[in-house]
Structure 1
């Protein structure tokens, strides 16, 4: 009988990692002003919209730059990120409660609400997928102690709210509570680049599963966001598209594989990864919400979204969306040496995310301050691609990849919702299909 994991040691490990992360953030803050805070430009832009001004205008941009940099940027500083309002205008509604408060109170409110929401959301996600409260607590503790999470808190990144909305929405969908799930998914689109592909797939899935309440809830929630937004910021959509189109150039960003491997190899591998992922999730379009394969598809789409989102080293906070992939890979018990090595190789970048912070703090403590130690925890650009590939291999091992290419996935909808993933690996789809005669 497998020995049960004890929560105590993992909790102490998480607390230790939080302390180490905070110390590394203290190292960074010695050369980084406190007003370098990602929530601050959004707060300024939303307050401008509430005054009847255009958050995408040059005047609002100067106000945001003054709050963030202490002064407006000049034309000669084109290489510096302009800190414009890059969200769709209905973020004014979703993030509006923060803008109603003074900055000091808004900042404190975010520091309290964001980690609590994300912890609750991810706990529910892990609990629904793995069916184990203990695994959910361990996964949540480690996620809260991870460097992407700690860095997101330092910057007060709205990505934390997007991740919380998505994680809770998954749990609601699994439990059949489609109305709150649709509302949460609509709220998550304040960062459409992170959830767009997931929501498109969920639309198809909801139609095939006849989950019309999920669709109606999402559409109604979006309407509730868009109608008042159009009153506050008329004709905002073209200006938002213009600001988003300029962001990769102004922000010096690119796709992770392009930054890590170069332009041509990165483009080629990104296209290959997206194509294979699209192929897999298309075949998973008919799985039931309570099937583990639904959670796999959910996690894969979040990982692939990061692969096609322009990024840079400081945007490591988006990797908090890879926490579901980490849980799936960590709980994988592969059959065979090759898959075992694959699992270990896939988990190495996640482990590096923790180890790099420890090495950075130890390095500065022993050898003194250096840019090498400051930047070390940020150098994990390929993690989204590694997680995506590992999830694809995980799906292939679960569903017997050779059978897949023999068109034996036609009866994928026959997989029981509560089927155990390890059982699927042992038996393959053949056992589930044998009782069905093809016409």
Structure 2
């Protein structure tokens, strides 16, 4: 189809093999299609829209289809989970993740058609939002690599803004592609921000992918592993004029802070600013988009994890109290649970989202349920459980379950964050 709309060439044999193609062009094509011979064909294609989600392994149809109808092309396994086919990382629908192929496809389209490319769809479904940020980082990295190689990319659109009804999957949790997840069991079907949305916002705010890889992780080009973040996020929760408020912050490469804040009305706003470790002063500007500030936040800590200050808007200053959550972050542990991540996103997302990772390939985040206790946290995963205490950047507890023949002591250390207050 692209050959036809871009350069006016139609293969009447409908074959992918170049030596079997019968390409018709010019007057012959116009006669074949019944077009006016006095009106020369001209391409009106301004760009190529690219939807990319996965790589597939195509194989031919068995006889008699393969012999009698070769124009049908080939077929592939839609869901590689349990198929017996060798594969790399899979998303919850069983689709293979391959950022490298994304970049290679853009280069191929450039070489064949020499037209600008607009990425109209690219995304990952997540039952638990552990790897969406790493997916976005991996694919944006390949996109910028293609741009550096001379591909004219006009834009990138993530699929999709909110969880939607998928044609083949419906509302199944395995098909939740949204940057905002939808709670369809609650009245009003509220939307909740995901960590993937924070990653996408970070890339837009900083206009860079270098920081996003360190802050949110990245899926390797070949799709064989998730490379974990090198820095923990800062998650703050508290009150603004007596109402609940939450925010998530990460540092940029030049030392600034960028993030998202959810105010008492439920509105999610961008925030950016600085933190001075010497004075404990946090200064952030709140924006609803563009360069227009909607509020100035100034708060200070006396050395602990609590901040007190004000958020000043047009109507005047509002009292603000914030406390950093010491559990949220990236944790480096011992075998067989080598890495943990605990994340929260502002705006009412239900509790913590946890993940754990061992050392086997393909290396990926596996779901982990986090249950807060009075002075402990219980981390449940298949096939184990850890009940932990937290003291500064150190987590310790007993690791048990089928993952080990007998329970044993287990510890982990939190990767540093932009504040450096947890010590």
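Read-outs: derived from the displayed coordinates by stated rules, not from any lab. Bear in mind the structure is a predicted one, so any value in this text is a computation, not a measurement. Cβ atoms are built from the backbone, for glycine too; each structure is taken alone.
Here semi-axes √(5λ) of the Cα gyration tensor in Å was calculated and came to 46, 28, 18; which of the structures 1, 2 was it taken from?
Source structure: 2.
If mean count of other Cβ atoms within 10 Å over residues 56-63 is calculated from each of 1, 2, which structure is the one that comes out at 11.9?
Derived from 2, not from the others.
When distance in nm of label points 7 Å out along Cα→Cβ at positions 80 and 216 is calculated, the result is 2.3; to which of the structures 1, 2 does this value belong?
So the calculation was done on 2.
For structures 1, 2, which has the highest computed value of mean count of other Cβ atoms within 10 Å over residues 96-103?
Top value of mean count of other Cβ atoms within 10 Å over residues 96-103, among 1, 2, belongs to structure 2.
Ranked by relative contact order in percent (Cα under 8 Å, 6 or more apart), which of 1, 2 sits at the highest value?
Structure 1 gives the largest value of relative contact order in percent (Cα under 8 Å, 6 or more apart) among 1, 2.
Which structure, out of 1, 2, was helix-only ellipticity at 222 nm (-39500 (n - 2.57) for each DSSP H run of 4 or more, over all residues; to 500) derived from, given a value of -22500?
1
Matching task: 4.6 is the computed value of distance in nm of label points 7 Å out along Cα→Cβ at positions 48 and 344. Pick the structure from 1, 2.
For distance in nm of label points 7 Å out along Cα→Cβ at positions 48 and 344, the value 4.6 is produced by structure 2.
Out of 1, 2, choose the structure whose coordinates give distance in nm of label points 7 Å out along Cα→Cβ at positions 168 and 368 equal to 4.9 when calculated.
It must be structure 1, since only it matches.
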